[in-house]
Structure I
Amino acid sequence: MSLRFYDTARAEVRPFEPLQPGRASLYYCGATVQGMPHVGHVRSAIAFDQLTRWLEARGLRVTVVRNVTDIDDKILAKSHESFRADAARDPSVVPGEQWWALAFRFEQEFHRAYAALGVRPPTYEPRATGHIPEMHALIQLLIDRGHAYPALDDSGDVYFDVRSWPAYGSLTRQDIDDMQAAPDADPRGKKDPRDFALWKGSKETDPATASWSSPWGTGRPGWHLECSSMVTKYLGTEFDIHGGGLDLRFPHHENEMAQSQAAGHAFARFWMHNGMVTYGGEKMSKSIGNTVSPQEMIDAAGPRVVRYYLGQAHYRSVLDYRETSLQEAAAAVARIDGFIAKASARVGAPSRGAVAAGDVPPAFAEAMDDDLNVPQALAVLHTTVRSGNTAMAEGDDDVVRNSLAATVAMTAVLGLDDAGGPADRAAADAGMASALDALIGDRIAERREARSARDWARADAIRDALAAAGITLEDSADGVSWSLSGN
């Protein structure tokens, strides 16, 4: 195996060898379910879905964990706002919505977005609120090892002592004295302003349902603690890959790595981060009105096109959205789908199922092995489509058949075949049926012309080619009709 990935912690592309032969373990940060998913969320999910699919194609059994942060300051604040007298005026707010109901509502929105865009469910998807005992155990271990302490002001907070861990800042290559203060709690209870909260003591404004008992007083977990506790439970104290958006490197992943290693855990062997999505070269921001949501993209172009667009760039690069982006992606998808439809009508639809690396062209495999180089892999895909179209024009069915099988395998690896819910797939099937009818109609017309010219060999060859593709022709006084064999 020649897999190579960029490791953020080492700032280099290096060979990937799984911790356990034949298996791979991946944890990537899911959403804090405080609102609707944005394009950054789904781009990250698509990137790690592509990674998972390629690891599987390389013969590895992959365990994927994606967390849900369902307790957080912002979730509580939005729930609190829903109890305002004028809350009903905001269509995005459910008046009087408890924090846990709000979190669950938006979690379902994320699931819908992931499913529509072909992101397969992870092996495990733990929620933070379901792992409080594991968090308590990790906090106590850090206290016992001299890396955490209860707040100095008796607030019930517990902090990680960043100066107790000499490697703090190594993931993002920062000097601790140059870092900003951690904004997650009142600094009066900290030894150092940069110390971050492992446990947050209850405040008078917190609902009783958002607090849990602990050895340090009632409260709730700090954000960074959640992931370290959950990944250890599901993947162990050492695992292969930790992923997430580039914006999570600091402070989230820096703090995760520090507290986990300070607890004596080897933790992630690779850190992989996907780039951001911008709009016309600028960061997306609601305040300046340059945002576009995943649903807006899907409504404009369909999930298959959106999957292609959000997954087409190298995962580490910035993906810039422009007014023409979806049209360009739609044209690319149409070229792929057009070839698949025409080639399937000519030589028969290829079997679909699990894809192995040997099913795709060597150049495609080499690109995916090389730090998941999807742009180069897509270049191979489009070259294969062009070669297949040329072969159809030249009547070389063997090349058409091979190009079709390779194209279908590559689209499966990239997750394009899974994009779209049932309604989208029904519409796609209807479109495919219409296209197939038109293509077969052309072949029937060719056969009719051959018979009129008494070119019986050509007429029989057309009929035989359609039969090999699973299409049966029936001649009658009313003309020629066709059906799929077995239907």
Structure II
Amino acid sequence: MKHKSFILFSLVVALCSHGNLAQAQDTVRSVVETGRLDSLNSTILKEKRLIEVFTPRNYKAGSTDKYDVLYVLDGGNWNTGLIAKIQGFLENEQSMPPTIIVSILGIDRNKDLTPTHVASLKTSGGADNFLGFIKDELIPYINQKYPSNGENTLWGHSFGGLFVVNAMLNAPKTFKSYIAVDPSFWWDSSYLPKITAGKLSALKDANITLFMSGREGQEGATMKIDTMDLILKKLAPKGLTWKSIRYPDETHSSIRFKSTYDGLKFSYGWLNNGIDFHPTNGIILKDKPITVWYFGDSTRVRYTLDGSNPTLSSAKIQDEIVINDAAKITVKQFSNRERFDKVKTGIFTKGKTLAPISKQSKLQSGGFHYDYYEGEFDKVEDLKKKSPQKSGITNADFDIAKLPRKNNFALVVEGVLETKEEGYYGFVLDAEKGSKLYLNNQLIIHWDGSNTNRNSPYSYILPLTKGFYTLRLEHIRKNENSKLKLAYLTPSIFATKQAVPIPLNLQFGKP
């Protein structure tokens, strides 16, 4: 897995704010996990069952927001307290979404969690009934009473892990993800591994995930997880995405921590760094190919050049993709939950070199001209009939952070750009939604906020020749934390991937 920094967008560029100082990270935070104790009378189990429900921290009563649900076997603080903290950490790290946690409090785990009866444990063998309770009574109850979106995960440890895999084999579509922590597959002479081969065909179109964990060494081997691994390696259908891992130096109890962290991350397969390729759009000349650079994590990322939606059988993403003709590049990052898949497209049209204009009189080098407008604007057209509160030149002293307002203003920068080379130029804009960049009155970048990775700038490649081109940048600032950065690459530095500020001596504006 390769992860690289995109030098192109890390440089100091012209027309940019020096930025707000990063907020100090809060290093002291007191969190008390509290859930709501609830219960329901089970017809299937013929008893009252207690549950504790933890709604997301930011959930407000009356909100229409819906959430995934994580069901925890062997509930109570022994498991649920640990899981709630790990889930909260992963949510803060943006590795999983806000989630409802349902802690299923136990009464007789030997009965509820084991799939067969053995003589040494007289209450054992009640897993079918307990699964029926969860599937037909508990989940409908949670869906009706709490803000569930119907996408569920089941977590279990030891006997609970045995139950998790048994549930997957017998009712595979009940849960989207199954997490089995050090499962007791030794139960009843490895009963569950023995029946697995005959059950897997039912998972063909289930589109679910299974994460299993175990311990290295002799004690770990006694759990018979390796036996289940061999069966899954040979027979697991495409509808099952699974992973099995062994941890060194862990006990049957301590393994819960790493397993929960890794299991939840695997359940989503959610990579927060997004899709980042550049240039994102542009114009290509006949017989003069261009290179699109991909930056970021390449795990489970596929692409096409014909505009079709990539699948996992499509070409794997590369650091550099050469485009020889008009193309619509579509890049897709696959997660383990389809709704978190990410797609980004770029359109490259075949065209001609943009013709320069005649150098206009009454222009002077040293910076573009700018007009600054105060107010709450949705689009630049709102500026018509408005007079700017401030005007000036984007010279060496210009700094957007020094403008009177931090937000609720518009900035229009326009002038003439001189080019000294012939070939492909790349323009890079990092701005706020609604910002636009024009060259010779041709819109080349519209920062509409639709990038899969919204922290990534927009970029455009096009062929220019030596001469002069009109440039216009429109920026509406609503959020004081937004950026405004403009940079470019000339033909001679394009291969370096290092965008630079437009030199002041190549910027012409009206005095």
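Just so you know, all these numbers are worked out from the coordinates, no wet-lab data involved. Since the structure is predicted, the reported quantities are computational estimates derived from the model, not experimental observations. Cβ atoms are built from the backbone, for glycine too; each structure is taken alone.
A few points about this structure:
- Origin of the derived value -0.66, -0.91, -1.25, -1.33 (log10 I(q)/I(0) by the Debye sum over Cα atoms at q = 0.19, 0.23, 0.30, 0.33 Å⁻¹, for residues 215-262 alone; candidates I, II): I
- Origin of the value 19.6, where mean count of other Cβ atoms within 10 Å over residues 159-166 was derived from one of I, II: I
- Given -4500 for helix-only ellipticity at 222 nm (-39500 (n - 2.57) for each DSSP H run of 4 or more, over all residues; to 500), calculated: source structure among I, II: II
- For 99, 55, 41 (Cα extents along the principal axes in Å, calculated) the corresponding structure among I, II: I
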